[in-house]
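In the part that follows, the structures are each spelled out as structure tokens.
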Structure P
């Protein structure tokens, strides 16, 4: 589409692998231009390569773009820190980059091009392109064809629209796109999806901020499912950022993908349940009753859900965060709760000086957490800015909140004590958060137990990261060499000593009863403990496990998980739990399938469970 560019500029190969920067530069042949699209996960690598290029080829024009480049009014000392960068591109880069290339061909007058900073001189802000179809498709025009000759399997990022109508302060999407949304034409996007299927792309990650916000998105989902059917199951999976306030339409789309077995689950991003915090971060959520009903509907449809919240948002306190957890678990978001730390992005409103000052936001630079990767293989460390204090959440409370988040995810969302906690809540009126706060307290007072040892290790990990900028990485070498989230690593370590863990839990339950001034029914508690331990999937094959219990613990638990009220029935019951996994002690496969892949949807608990009433028949006279 730009004959002059194609005539005068020869495009060399893409650099897509994280190799040693010296090896990358060694392959270059007197480059005239080196352009980098930067994100939080590749910025330091890009900087390292760019620095070496400038040292070896001082006349090479170094261009940086992408969301990790600060916008024009927040550049501050960017060029002082990275003097080898010649041009910083702000916002959408397609038109700006093409104009840079044309200017380069014609003598290099970059100061008339909107949307960039050149050697400290910032030009006027570039207006966003309203007609996205003026951008040629890199897929349909063969830009990436050279990559297909390499011996790799690819995933791809794909847009059907661009922009975000919201202005959440922790996100740079709305602020960068001025909250306007524009769409690509149907014909283009369907041709691209057909191409992905023909190329046997396994996973497609949608780059939309809010898929499901437009009525046409339902038809797009249907067409994707049809293409998958037509091409023998390709693309295999699609990952979507769903619209947050279009619940019925999103539910319809999720059902389409789920029926075709293409979905990667549905994410309900609430981020906070506290009204004041939501005002502070300029966000609105679904009404709680609507959220609760949709969590139940997804569960009934067999669609895996993830409910996301964030630790460290300005305005949040330990109490409001805890109350939010309680509300979500009460809404049946039991095995779907994912809790993230708040990190600050360069162009997010949360990074604005006045906003940070107003809300007392303090950050620390920590190694980026890229779980399920092998540490030590990456030649360049990437970093992120993690909030360690706000005006409403002092550092000690940030640590306390992260410890609670760890406990809720390890023992509830991953299933270690989920059934027991539900029993304590439903039949003994113990709040879920009280249950886990007391568990933390018990662990702190009993450091020699497996629970106490794990708690101390995790708290030390959190404190080292928050106070010293330490790594969040956790490795469990008994399973594999990759990194895990804190709660995942804890879960895996407990699985290595599960019998010991459950033998110690009685001590905690005694402590809970004394602390809260109540008494469990001993027989019912025993039934739930037996059921809880037997229901957990192990790396070792367990065949068929039969439990004789004095109440309907399984049906009670399953109904509670789906938000249905059911009375616990007393009587004689036989519970048959069938292990369908056949891991044969393969810990790596177990960790991958149950914790990495299976965390969405509660796969850590056995799915094939039968509960049989053994009540004696009453004969009619």
Structure Q
């Protein structure tokens, strides 16, 4: 089947009566590394197709027993479908039988009789003399390779865990290909908490063996390897929460008081098993990282903890305890793990998590072996502006980068303490390449400045909302990204500037179409009756960037619909601070024609045409921010145009 997940074979059964049976038995053979979806299409449209009707048949089995739902009496049909994100696959379904058995149980795709993975080397080499400061400088530019986390919980994938997020099964060829590009470190996100065998959080040995295989391939290539601990954010997904409640094979990590006992047990179990499997056979080329973007999944401040929030303060304290537990667990296994370098993340994994005074570095028996680590996405991790996506590399983005490194100078670098950026990216491929190049050139110039010890792992330029757009095509083992992007990063890591050719600059110049004279509204903005302050019409700031003169006017065509018509013209700055006429001098001094500025934050509408004069300073603020917002009362805004 080509284009797995979108093609399949449906066999209609004409509402086949299944009341006399309690299982379907599917016998099959997969030719390759990926299984398929088998769907029992019950005569009930209220059931979820993926979660309630479909079962994944993994590549490493040849039979699945699927219990029939006891409250369902008829089948419209059965459907065999290629799996998600796999471009081509083959499988043979030998038979499908309906039976009545004494113990109708779903085939456990996690069942394993393999022994635990134990590093049996009694001793091993390790550079005891290198400092954390010098060590980080050795790491060069890393690449984020993450085939191991299961991000989709609609199906139980077992050990076929790579393709749900678009990854090909790892191979030695892929690792060599990454190394040949110039990457020196490989960061492996892990997801052992979706491969558990029992209530003691025993990890499926097959999962650790698969992870170990990739680690060994990378070290054979003389690369450094980061093994990152549990992946936290999935618990925000309702389907994953349901999977955790219903299956012993799934668990999650949450930084919260209610989840603390369970979280500590899971983290201790996972890291004990990882550290037992990776010890004396691995020298300083192997690094551990405590967690991946740990958050309080069920709190309103999950991704933006507040220092004045009592719950967030407690979460910071719990995060510190989690990190301490992980470090102690790793050290307890002895051998090379007693002195292995460990990257320590703060709450959320981002900059604020390790720069607040609520963050505490764990105490460590080993000296100078813990390294602060953060994630940074200056241009966002998706093109969606509602969650931080940018199209253009603005002055505000650059300031965010320099401010972060200035803070690192103050807190860490000037105290001879290194910082590792374990995820960074110039943004998704949909962003013009010169914007991404300029962003990463400036970012890497900060990384490589004298007096700093810093290195990065480069995250692929994927758009999380468009998995078909990736800079690394694993299925064909090729790069979709322009080589100039990577070369800019590699050169800048050495304090050099990559010489872009005149032809490249000409062919890839970011062209921005002027918006002067164009209506910026997709439709009339109707605000009749009493104002609803939460109902803002938002125009993304990227629309204004480089698309207007240095100073200009905004012309509104407005129809008054009531006795008290007013317009609110406001904006979010880059840090999402709210600015309106009532609190911002730049807006207070705007010249207004056709209306009167109100001190409490709006403009009283007096004419059908309302004109605002935007000076150069305000124009920069609007273009560098996160969005211009329109609201009001007793008006219909028919058009909004930038005019000279």
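Each reported figure results from applying straightforward, stated rules to the coordinates on display, with no laboratory input. Because the structure is a prediction, the values reported are computed rather than measured. Cβ atoms are built from the backbone, for glycine too; each structure is taken alone.
Ranked on distance in nm of label points 7 Å out along Cα→Cβ at positions 126 and 414, which label among P, Q comes first with the largest value?
P
For mean count of other Cβ atoms within 10 Å over residues 86-93, the calculated result is 22.2, so let me know which of P, Q that is.
Among P, Q, the structure yielding 22.2 for mean count of other Cβ atoms within 10 Å over residues 86-93 is P.
If helix-only ellipticity at 222 nm (-39500 (n - 2.57) for each DSSP H run of 4 or more, over all residues; to 500) is computed to be -7000, which of P, Q is the source?
Q
Which of the displayed structures (P, Q) returns the greatest value of FRET efficiency 1/(1 + (r/R0)^6) of positions 46 and 486 (r between Cβ atoms, R0 = 41 Å, to 0.05) on calculation?
On the way: P: 0.90; Q: 0.25.
Of structures P, Q, the maximum of FRET efficiency 1/(1 + (r/R0)^6) of positions 46 and 486 (r between Cβ atoms, R0 = 41 Å, to 0.05) occurs in P.
Have a look at P, Q and say which one yields 48, 28, 23 for semi-axes √(5λ) of the Cα gyration tensor in Å, as calculated.
Details: P: 48, 28, 23; Q: 46, 35, 24.
The read-out was computed on structure P.
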